[in-house]
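Structures incoming, each one as structure tokens.
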Structure P
Amino acid sequence: MFKHIITQEVAYSLMLYSQRRQIHESLALWYERSYEELSGFYTILAHHWSQDLVAEKAIFYLEKAGYQAVRAHALREAIKLFSEALEWLETLPDTVERKEQELRLQIALGAPLMAIKGYGAVEVKKTYDRARELCQEVGPSQLFSIFTGWASSYFTQSDFSASLEFCKQLEALAQSTQDRRMLPTVCHLSACNLFHLGEFNQARNYTELAIETYQPENHEFYIANYGQDPAMACFLFDSLANWLLGYPDVAIQQSEQMLALAQKLSHPFSLAFAFNCKAWFALYSKQVTNALQQADALMAVAVENELPFFIMLSNLIRAWVAIQLDQPESAINQIEETLKMWKSVGAVLARHCHLTFLAEGYAKAGKPAVALEILTECVDEIERTKECFWEAEVYRLKGEFLLDLNLVEEAEENYLKSLDVARRQQAKSLELRSTVSLCRLWQQGKTLEAQALLSEIYGWFTQGFDLPDLIAAQQLLEELY
């Protein structure tokens, strides 16, 4: 009877509304009575109870289906399910119980929203703002998740003082609850901020503490509550901080450990984070071929799992690669488009770094004056946000482009400024790079000073001699002597 799908739909449409509700109720009750384990039917049950207009049951199963979708990394589905649950919740009386349930759902919604929309997105901020309002009404039980969301959002907007203030509150909450699962999250957020503020040693202290205390068995807890595994961010910033501080072999080792952990966890967002780490390390250390390979791997994971934030990052890295391969025209368009998209999702983070790629593109295209205008914007961005992890490179590149215009004194001035910044930040890798640029300039007329300066910084290194910067330094030393 009614075997054909079209016949079924016609028959269903001809039913009275009350008859349809009765069918949905009967089907929902049949599932609940027939199966002891209902986890395979949460979405079906949510549908039937929704059609029967039983809000409490619909919300119950929508929430369970949402958490299930998060665990399966079906993040768009999770957003849809949690959002539907919140819509149904609005139909219930305004009670304390309803507010507690809404608080739980808002926090549950925030995690997949951050992964899909980006940490600085308007939707993310709105979700955590509402959660904070609810917290003030029903109690502080969910404050850690809310402060984590706010710290992440402000961090992505380069509001580091606000983000670090939430980090302090998170640290106090972690200490008061004695829940050691919270410590890696506190450490990862603190490290992110400190790294971008150029405090690489302090950032590394936090990442190392987080990696020591992290337990892989807590992975699902982190994903459900905060949207990401803190070990991923800690390995990323530990790796990049070690490279900047002059320990590239340690940086490579950390990025490999990160990838191995992500593969073991079988979590797409974590896997994207790992390839993102390896790609940025390759870019920062000027390994062009490796950067492209890692960016392609990142793109594959990001596209397959609908992670637009990582798609943007992959596009930026691939555009930088194109510039290094003397293909600046298409790269310039890609970077400009990606920066617009970056801004559209509420992200300001790392803009002074990303703009240097655009400046390099214009310089390669034979437009050093345009490149210098962009670097002026970089300096303005550093002054405005205090974000300065790539500041030494901004001034070094400024020196390079001024030299292209035969402005030798101005070029030297910027090389020296770059050197000063790198030394202040103890960023040995950038100090080496700045020294090489300066000593190339000093080959004519200041050979002895160049020999002494380059020998000192090159002699400091104990690892990474197969990487481009150290190879270039060694070659220049041979030329100087």
Structure Q
Amino acid sequence: MEVANTKTMNIMKLNYVQSGIVVAVFLLLLIYIVRSEKKKQTRLMEIAYTDVITGGDNYKAFCLKAENALEKDTAKMALLCMDIDRFKLVNDLFGFKMGDEIIRLIWKLWGDMLCEGELAAHREADRFVALMHYHSEGELLKRLDKFCSQIRKIKNMNYKIKPSIGIYLVSDRSMSVDSMSDMALIAQATVKNQIHSYYAFYNEELKSRIIHNKEMEDRMETALAHHEFCAYFQPKYDTETKELAGAEALVRWNTGDGRIIPPTDFIPVFEENGLIVGLDEFMFREVCRQQREWIDQGRRAVPVSVNLSRYNIFYSSFINKYQDILREYEISPKLVPLEITESVMSEDEVLLRNIIDELHSIGFSVLMDDFGTGYSSMTMLGSMPIDVLKLDKSFVDDIGDSKGEKIIRSIIDLSRGLGIRLTAEGVETEEQYEFLRKMKCDEIQGYYFAKPMPGSDFQALLNTEK
């Protein structure tokens, strides 16, 4: 009996030990599962709040941290939104791998700009955000100037990196970070694609301007569809003989209610929203159509130049479209020279030179408009295959002033030395005309001869030249 009891006790002890082992194993397994799940959740959280390109915070993480900082930090703070002008061109020309590498380089510089307690994130594509302390606007701009200076030094390809930064000085901390970002984006839009403007501060006036531009943009799309735009022609004359040498096509907007909106009111808005591409194409097509009509009527064909916006040059495949239009109307490219502004030259010299070479191979002449407004250097001009320089009106207005006249003589000598023809714009008086004639300027354009006119009036001029 005693032996049986001892045996039973041993079995019970063994069962207890086995049960303890099972429980211990179960607990260890449970701990492992819980820890694994926590690691998994932590990893998922990291993924959810980490930017895949830079490895830094994404916009979601930035918003959470920024809201916390704005709640606890009483110092003056500014929310900044930045993107890179024409960054799509990097991906299109060099591929997404190169694009991502540039984003990482920019991210490092953006992060290096920060001080303790400040935040930054890569929002999406080429967009970045930051929350920064500041003592004064001037102190904040010094930091941004340093950043912009550093970003311009990135030179691993023939592409000039130009940031556009909108700044919202936080005044209402009850606003969401998203709303503050919207304010900064409104400011950013005012410097987007502006060659020498890198940042802007948000204010209510900007908001009103954006609303106005949006209304104008909505009207523009309708106007393009309903053919409210038309071409006016300003004649160009041979300076020596005073014979008609050509014209420049200028856009006019005749609204449905009979009003005429000046180009200064709508061209900048077109350039901001990209609709300028459609307007450029419309004007090119309209000039080709008009040239075809005049040729069919037996009139003497003279070149009518068309303005080509910087947006069109760098953003769209306009050359193929323009060739199709030339074929459609059976027009020689020599009858439709293309005008680009001098400011375009400072953006991407290599790319622009390649585009001009391609235009020349097709048969287009290329004119540089607004020459002398301060962006191009003489060295750059010598390397750029331009056919005609158009002397800006601001120089013509200085005729009569000895210093102004010396500058004009220098420009005329320069163009002659480079084998480039010269057209003087904005000529309004006999004195201006006589000076330019004596200096042997090639062509004259301005109110001295004629204002911009509808196609029917320009046709009347062609009648006299038939």
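Using distance in nm of label points 7 Å out along Cα→Cβ at positions 258 and 450, single out the structure from P, Q with the greatest value. Before the final figure, lay out each step's value.
Working: P: 3.6; Q: 2.7.
Comparing P, Q, the top value of distance in nm of label points 7 Å out along Cα→Cβ at positions 258 and 450 belongs to P.
P, Q: which one has semi-axes √(5λ) of the Cα gyration tensor in Å, for residues 178-249 alone, as calculated, at 40, 19, 8?
Working: P: 22, 11, 10; Q: 40, 19, 8.
Computing semi-axes √(5λ) of the Cα gyration tensor in Å, for residues 178-249 alone on every structure in P, Q gives 40, 19, 8 only for Q.
Can you say which of P, Q returns 23.4 when mean count of other Cβ atoms within 10 Å over residues 114-121 is computed?
Values: P: 23.4; Q: 15.9.
Only structure P yields this read-out.
A value of 69 was computed for percent of Cα pairs over 18 Å apart, for residues 138-273 alone; which of P, Q is the source structure? Walk me through the intermediate numbers first.
Numbers: P: 53; Q: 69.
Label of the source structure: Q.
Looking at mean projected area of the Cα convex hull in nm², point out which structure of P, Q has the largest value. Before the final figure, lay out the partial values.
Details: P: 26.9; Q: 35.8.
Comparing P, Q, the top value of mean projected area of the Cα convex hull in nm² belongs to Q.
Assign the value -17000, calculated as helix-only ellipticity at 222 nm (-39500 (n - 2.57) for each DSSP H run of 4 or more, over all residues; to 500), to the correct structure from P, Q.
Numbers: P: -26000; Q: -17000.
Of the structures listed, the value fits Q.
Laboratory data are not the source of any read-out in this text; all were calculated from the coordinates shown. None of the values given here were measured: they were computed from a predicted structure. Cβ atoms are built from the backbone, for glycine too; each structure is taken alone.
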